[in-house]
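So, here's a batch of structures to check.
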Structure I
Amino acid sequence: MGELANCPKCGEIFVKTQFRDICQKCWKEEEIAFETVYQFIRKRENRAATIQQVVEATGVEEELIFKFIRTGRLILTQFTNLGYPCDKCGKLIREGKLCETCIEVLRKELQLHEAEEERKREIEKREKQRAYFVLDEKYHNREF
């Protein structure tokens, strides 16, 4: 079952579902935009077009084209120069959410964090193993 929401494009109230995050009117507009983009890039001479060339030729917003790619409506194996921006740095990518550079930086940061956590655990372990001796004056001065 859906929930009531305001359309992020026009503000109209609609029933939001897992399949549709915009109202019916805006969805129809997106469908027309998709058809425009698809008709342009499916032509043999336009298959190697870049995002900017598609935007200029069709008048469809860049973000909407990225949405078509992210949702799998435009399959990138057929269109060699299309992609969408990395969530971190904005470089055009063809799969996932991050580019290889950002993935590698994140991987290194995680390794550093894990090493630091391991170092902290070792320090805690050593602290627990230490034996503390307290001198008690009444026993210290006693003769045995």
Structure II
Amino acid sequence: MQAHPLRLAPGDDLRVAVEDALRQRDLQAAFVVQGIGSLHVAALRFAGAQAPTEIRGDLEILTLAGSVSPDGAHLHMSIADARGQVFGGHVARGCTVRTTVELLLVSVPGYSFAREPDPQTGFMELVIRGGGAPQSGSS
């Protein structure tokens, strides 16, 4: 594994910046292992929802983690608003950095990640290649 610490700037779209970082470094498989920072806008898709919910205000990122492939990112995040109310869910495009986001992207050499339709779930799911045969689903 190789660490790639990132600092995102005010106005950056969190998800777009993470996906761009993967492409700029020509990585095929990576994880965001942790992230902190602040947002003006959080776009989170809650469990079972079809579309993201926008939360606006002074928001603090409490946790940020997920997998990143050349096909895109699958990130989950928890945030707190100025009253300390906590929200969490799937990170959609549109999460706008307020002051900074600091995160650790970790690449996994020898592997490649892809997102492919899974007939069992109906969603684009992670497929892991490398170190043997393709892997998907639970291990």
Structure III
Amino acid sequence: MIERVRAILITADDTMLVIRRTRPGIPEYWVLPGGGVEPCDESREAALHREIHEEIAGKADIVRLLHTMESDDERQLFYLARIATWSFEDRTGPEFSAEGRGEYALEEIPLTTEGLDGIDLKPEEIAHVLREAITTGNLGVEASL
């Protein structure tokens, strides 16, 4: 089974970092930073730290696992994390130079239901989970500060 890790990266300004994807012939959409767990990764959390470094040249403090999605061949783990510094210009992930992958743009959106409603966050299930957690006050990031 393929395992992927994703980060819900909360900034000091209580915004969330998302990546806007623009690809030919497909409406733009947004994703959370992250990627596949590699055999050399010591843990899922280590994989997430590696991916955050590759994709946004950032260092995050992982707060907790927020949600898991599973299908027949893939498991995605979504972690809530705090991030203070990043540099999208210094990213090193191999996907950024791959031919035909389209464009990647890092954006900060308000960590509100209105902020989420303003983007097409994929997968839809995590957008729903985030909306519910924000609405009910159960995101739980405040306790980690």
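Just so it is clear, none of the values below were taken in a lab; they were calculated from the coordinates. Please read all numbers here as calculations on a predicted model, not as lab measurements.
Details
- Calculating Cα Rg over 2.2 N^0.38 Å, for residues 88-127 alone for structures I, II, III picks out I as the one with the greatest value.
- Kirkwood radius over Cα pairs in Å, for residues 72-111 alone from the coordinates reads 11.0; which among I, II, III: I
- If helix-only ellipticity at 222 nm (-39500 (n - 2.57) for each DSSP H run of 4 or more, over all residues; to 500) is computed and equals -2500, the structure in I, II, III: II
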